[in-house]
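Below you'll find the structures, each written out as structure tokens.
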Structure P
Amino acid sequence: MGFRDTDRGGPSSKTTGSQVVLALVCAAQFMVVLDISVVNVALPSIQRSLGFGDVGQQWVVNAYALTFAGLLLLGGRLADLFGRRRVFLVGLALFSGASLVGGLADTAGPLIAARAGQGVGAAILAPATLTVLTATFPEGPGRTRALALWTAVGVAGGTAGNLLGGVLTEYLSWRSILLINVPIGAVAAMFALRYLAADDGPAARRRLDVAGAVLATLGLTAFAYGVTKSHDSGWTAPVTVVSLLAGIVALAGFVVVEARFAAVPVIPLRLFRARAISLGNVMMLLAGACLNPMWFFLTLSMQNVLHYSPLLTGLAFLPHTVITILVAARVTPWLMRHVDSRTLIAIGALLAAAGFFWQGFLTPESGYLAGILGPAVAFSIGGGLLNTPLTASVTSGVDTADAGAASGLMNTTKQVGGALGLAVLVAVASGHASTPEALSAAYGRAFAVIAALMVVVATLAYTLPSQRDGVIR
């Protein structure tokens, strides 16, 4: 099990233990996802403080997102091989330590390196949270409710990051958005030591697929860099072509290593025989390319077009947080007992697409109600409806021995989508725009692409197996 009984082990104590474990993994997931978005509101302040360029500032986001995405595959496998509690604590320590380094950075290089270090810790920690959850709650209504809460907390971490980032940046400093992770990590470690069951025996001496994880990270980073450079240098420039080709070659090498050479592959290719996993992860990739970069462009829209302060920007995100939590944690689990998950995913994706399309019409003259709140209601409800059933689909029917790998794969595709989506959308939106009117038009192009991708997700929804209440039928 994923928890330690703290009394005589009766039914009541097991229920209490599982709820404490659920709270712990949700808190850890919240912290990991928070750091994807918490820097968004602070980007203009970081840019002024450390001298980032307009395109370069995306690497404060992508240094975290790419290492997180590239190493999630390896991180997911670690919990299967070395024990959930042990891996959870290691990931927590790395994440908190890198946060301390980043908060003390005085130039751009150390900050980006620290953000990459946070990504390594998050890549170990995030799949461990989902592995503990799926090991604690068997398939059925109990797991559906736990997944709904875990998903809602994760989404809330993304939205709350903007609010928290705005408050901390306004009243303290952008550095505080990183330093706050240190005490939170310490408290989480104490709870993990008390409530997570100790792993059986010493760590297993098994060969890890480090080559596969390194190739995945290099491939994703090179590909994203090539897409980014296409804006400044053009698609046919040597630096762009070489970067894109290097990314493709590295990712192809990753597939070869997984199929032929890895003794314990980070992703057993047999997982892709399950339609829910193969097609579900394609949809997760596309959803990640929409839902993660959205915060980046919405933050820039508020500050550069509407001229909101960091605090006001954070407060403007509050409805996104509240709506998403209510829909994902309360409404969606009830709907999943009565409605096919495919229908919920399709409806949610279409609602989100409508909201993003609406968001693309923001202008410097827009008021908050029509320019921010209206679109927020649509895409927050949509995101809350689709995330939990999609997560349930890509983690259903997986053998316990592969639970970590499946969790790592799901998190990877979502973060890969976010990182590559951000690189592509920055290229779409970037230009020589400097006035609020020109910037709003540029950001509008990005939101139009996001809306189109969500329509594709809705179209693909019915390729998934039928599922109700977390069980494939």
Structure Q
Amino acid sequence: MTSPFESLLPSTERALLHRIATAQSEGRAPSFVGAVARDGRHIWSGARSCVDGHAPDADTQYRIGSITKTFTAVLVLRLRDEGLLDLADPLEKHLPGTGVGEVTIAQLLGHSAGLAAEAPAPWWERTPGSLRPELSDVLGTRPLVHPVGRRHHYSNPGYTVLGSLIEAVRGESWEAVLRREIVEPLGLTRTTTQPQAPHARGWAVHPWADVMMPEPAEDLGLMAPAGQLWSSASDLCRFAGFLADGDDRVLGAESVREMRTPSVPPEAGEWESGYGLGLQVVRREGRTLIGHSGSLPGFVACFWVSVEEGVAAVALANATSGPLTGTVAADLPRIVADAEPRIPEPWRPMPEMDETLLELAGPWYWGTLGVGLKLVADRGLELYPLRGNGRGSRFRACGDGSWIGLDGYYAGETLTVVRRADGSLDHLDLGSFAFTREPYDPAADVPGGVDEGGWRGLPQ
């Protein structure tokens, strides 16, 4: 069957191009590229340039700065999934001698390790990485500026340390691991550590005059895992699709879902944004978007994905400041999703029916609160309140007759079925809460027991 999104409507394409053109003009960018993917497939790209007839395309490389961190985070999660480390491990266990060995790998991934935002002077983004040959040169004499684990504080040195961790555990360079474990399996042919033609040149545009100056493009050395990569709009669309759905050749769906989950509380006043494990999480006009922004002198970049709507967008520009790539990358999915809403998949019955699971479906009661329990694909369950707001979660089957919560209040909690001696259902145990078929069912094993007098009215 042909996908309904083989191409966009002309009116949608014009709205997208208008957004790109406005961003290039108002942001005074030498060039600006935007691209959109839907359900993992690149469906649109557009560009504007200050040079007539020389607009870049979706395969033109731009430097993507801190989007590199998301790639580095994927490599760390791969090590975890292979059992080579635990995110709760202190850094010292795998990379001794840094001076910040008490911080955990998870804290480094989520920027809650308390490390400084930048490396010591001189400005690392505009100077050769050879000036910082050792981790001590990157971390400096005062690497910790906040108590460990207490707050979110974005840290470029933190991801430098993670790159060195990857090298220590794998026994080879971060670049080689990146190429073998992400770039090649996902077919990211335009994602490299050094620019490959065709690529944009980085420029600084004067804030008070329409003139510009070339920016240096330095090799960042040890700090490469924090911001070295060059990529294209088409490659980043493909990478964004991977972060929405997972790919067992690189990282499974459960692990990319973990990356998208906020790991620490947001900064005060920023309740609409958070940070997972190498991914930013934001709310924009009722949509949850995951992705990352990036900048280096001469370049700004951003990609956002609406996982729920299956739409991803990329925005790239070659100016040090001015173009609002983050805003544009958030606007493009909105334009597509509002103009051409996702068409739901056809309803289909389950391929097979399990009588023991069907027995669990229907209403249950936590005390007097009614909830529904619905069967979903792959022997999963979905719990939801029958009235108003309440606690709900999706559950994944564990294979041993229990289920694990995936989201909401019961994320990580275990749901088990408790049966009587004759095999009949007694109650569901969910994190010690008993759910019974009737409100405070006297026939069930309700913690604290049920009053012998049962339900009653108000005496007159």
Structure R
Amino acid sequence: MTRLEAATALALSHRLATEQSEHRLPSVVAGVVRDDELVWSDACGTLDGRPDSTVPDASTQYRLGSISKTFVAVELMRLRDEGRLDLGDTIGTHLPEVDFGQVTVAQLLTHTSGLQAETDGPWWERAPGEPWDALVASSPQLRFTPGTRFHYSNVGYAVLGEVVARLRGEPWHAAVKAGILDPLGMARTTVRPEPPVAPGLAVHPFADVLLPEPEHDAVALAPAGQLWSTVTDLARWATFLGGHTGDVLSSKTLDEMLHPVAINDVPDAAWSGAHALGWQMWNVEGRRFAGHGGSMPGFLAVVRVDVTSGDGVVLLTNATSGLGTGATDLLNLLAEAEPHPPEPWSADATQVEALELTGEWFWGTQRFTLALQPDGGLLLGTPGEGRGAHFVRSDDGWIGLEGYYAGEPLTVRRDADGRPIQLDLASFVFTRAPYDPAAEIPGGLDPEGWR
């Protein structure tokens, strides 16, 4: 069991209290996870925002808003892994009644379908919802050509929720409960609020007064933001995102979900985030984060995980607006106060079999260094710089993981004595010397050689 130092816990609690006080949040609850467990949690304020009232705790429900979308996305990937659908499927394949049948499952997951952001009816987050047939009858429109840009769409996740329902033969939330929540032990994550629960509140921007926000079943739009949860349950979801997926999802599929696909680009501003298959992604000074934010009238929520360390933070508050950087600061504070120790170096005799591949290789006249990695893979150059890439073993050789050579096979060619003299990679040839005559160079070599 991981235990934080008392000073670290005190600093985390102080930062949470500062968030509640300075940003005038009726109540706020938060937790941090490390090594597959909730290692700290605390709460500040009261449920109704008034002195001497009920204080929330890690078992109090708050509405998750758009974090609900991540559960829909994982259930869709489970269906994909079962062979029930393909990410390249057009939505019309599964929902023939829609007018935008040409968009794909992947485009809806990544908010690149071009589908309109909201419904044409009343503000759905504050009004009673309508069934799927009514949503279809309203004829949602494409705002952009599918696949050409990022455009966040709540309507898109209503569509994905219906796909889950059709393929599972039960409501989307029942499928999520059976396939995700129950196996992960998330018994306090529900589609409607179950006491103890925080009321949704709006805080006046110019006065210290409150206004209760309405709560309705969003029905067809529910997959976009309906779920309620607690710090304890959402912490389990953060550890799931950190790689502890249990039997719910394979680690390979989770890795696939965390590949940034669409940049959330704002003109005249540096982009700071991207969207993957159901998850939001951030790259902050070399640290890669995944998670999602949530916003509904009366509630704000955050789950964010450092995908390298697995450390994560969850934060829930019952305010319509006003949340600051508390969630990010809590995660940074944990990393600074108690950094993970580096993995100790040790020799690996299994690398001997591939040792002959290491050293200098040339693509034409450009020099690359190839080195073995602790995970048993190969590192050609520096990933992110030029044609550098990391490779892992496959049945036939090696497969690239990132950059230009992602998914591309690398094959080793040998001379008559079995020595490696050539690397074939995406039709390119790497040799031990620039245009080595011992290798087969596409296009051949000038018979007079270098001059």
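Values in this text are rule-based calculations from the coordinates and carry no lab data. All of these numbers come straight from a predicted model, not from anything done at the bench. Cβ atoms are built from the backbone, for glycine too; each structure is taken alone.
For distance in nm of label points 7 Å out along Cα→Cβ at positions 328 and 392, the calculated result is 3.8, so let me know which of P, Q, R that is. Traced to structure Q.
One of P, Q, R was used to compute Cα extents along the principal axes in Å, for residues 112-367 alone, and the answer was 67, 42, 40. Which one was it?
Values: P: 60, 53, 42; Q: 67, 42, 40; R: 67, 44, 44.
The correct label is Q.
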